[in-house]
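As structure tokens, here come the structures.
What follows is calculated from the coordinates using simple rules that are stated; it is not laboratory data. Not measured: the values here are computed from a predicted model. Cβ atoms are built from the backbone, for glycine too; each structure is taken alone.
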Structure I
Amino acid sequence: MHTTSGLDLDGRSALITGVSGAIGSLIASTFVERGARVAGTYRSREAAAEGALAAALPGRSTLFRAELDSAPSARELWRRVEEWHDMDTLVVNAAAMTHAPLAGDDTDAWDSSWERSFQVNVLGAATLMREAALSFSQRGFGSIIAISSWAAEQGSRLPDANAYAASKAALRNFGQTLARSYARDGVRVYVVAPGVVGGGMGTSGLSPDEIQAAADGLAMGHHVDPREVAELTAFLATDRCPSLTGSTIDLNGASYIR
């Protein structure tokens, strides 16, 4: 096993997608704090992405602008990142969440939502995971961590987020297949399934009252702190519990128990 010392990530090299958002920025900054070399991606918010890696030592971080909405774009990203440095950790965090109306006659919105959700959350993400697994298996170790959602386990509680929930379920299923297929090659694959994350996509566009109402409806009375997602992801990257490979780890404060 290629475990790290304690919870440090010194010696780890990680590609983290979507480092400009609430969850991705904290994952990236936590990896940097723990000593990892980090390559991050962003789509449009360059300043926020730079902030996530601001504490990195010179030469220990880099950013790639990437639109991960196709298999070729994912393969090209992996090629560019590995030219910068050999990776041993991949965190698939970037995602698209669009509204696919179940009712009404807005078929354009329905079509575009399902297309976008599966292009980014499944095709791009799964291709990137496949490329990482191929590289890691040649070196004999590596960790792939996919940030999913509790919606992948139970369907979405927001009816118009149906495409997002389905795409996250598909990615979870692919992660399980990948974990089983590469288990003997030292490649670990984990899926993290948070509930409603404070500042995350699940509360984007809501009013303060709506955000509070969502929190009040949860078992613990508050949203998942995005730092918890970052801490859990960083722990999984240490490879200290390799038999967790293939697992989906729920992080929702007892609001959904399976």
Structure II
Amino acid sequence: MSRTVLRVFRTYGLRGVAALLLYGVVLRWVRWLNRILPSGRRACPACGWEGFSFEPLFHETFFRRGARCPRCGSLERQRGLFLFLQGHLPARLAGERPFLQLGPDRAISDLLRGRSARAWGLDRRPFGDVRGDAARLPFRDGAFGTAIALHVLDYLDDPQAGLAELSRVVAPGGTLLLQVPRIPGGAPRVRCVIARQPIWRFGDGFEDDLRALGFEVSAENPGGAATPGDRARYGLESKPLLVCRRAP
């Protein structure tokens, strides 16, 4: 713990240390509540966990409450994607083109492989099937029927290069599933700094970039047909999922 505090202090100063210490207090409190209170108030659709509250997620100089599943570690956007795929994928995917997931999530990987899909996960860190850079994907043209990138483009130095690479590896008739932080306005993207880290936010012009690459774009509810009560119980985000379909 002391090494973590020192690392955060060197990078983010006292504000980061204060956030980290408060995060630790809230995390212990949430875990205690999950042990003593009746389960069922919150539930993870991906792994079946039930409890009083999802755990907080620490991120440099702040933390987000009610974000992470204590069992499988899925976040709000991943639980929403799980429900979306669960409602849109056939029961068996054997023989279909492979799936590519950038920044792979265990719950999504388990869902795909449970339906006999061929699925690849790529990450800069050694967490996926392939270690690589989203701006230089090590796959041939048209290798995948579906590519998934949730909050990946916003962290790239050149998100346009990453988008072009995703377009390159999605086959004709394939689908690209994207989620990015949005800003109002017509600019395709604006770079800002959060917790000393440059992050891209994308405006209304982002859809025009996708259409220029040959995709038909629709914004869909990642939670599918979940009721407002279920959305609260599953801890889902309200951010839309961009479903980008390429003509055969």
Note: mean count of other Cβ atoms within 10 Å over residues 16-23 at 17.4, derived from one of structures I, II, originates from structure II
The highest value of relative contact order in percent (Cα under 8 Å, 6 or more apart) among the shown structures I, II is in I
Structures I, II compared on Kirkwood radius over Cα pairs in Å, for residues 104-175 alone: the greatest is I
The highest value of percent of Cα pairs over 19 Å apart, for residues 80-135 alone among the shown structures I, II is in I
Comparing I, II on FRET efficiency 1/(1 + (r/R0)^6) of positions 120 and 216 (r between Cβ atoms, R0 = 30 Å, to 0.05), the highest sits with II
FRET efficiency 1/(1 + (r/R0)^6) of positions 96 and 192 (r between Cβ atoms, R0 = 30 Å, to 0.05) gets 0.95 when computed on, of labels I, II, structure I
Calculated from one of I, II, mean projected area of the Cα convex hull in nm² reads 13.5, and the structure in question is I
The value 35, 13, 9 for semi-axes √(5λ) of the Cα gyration tensor in Å, for residues 56-111 alone, derived from one of I, II, belongs to structure I
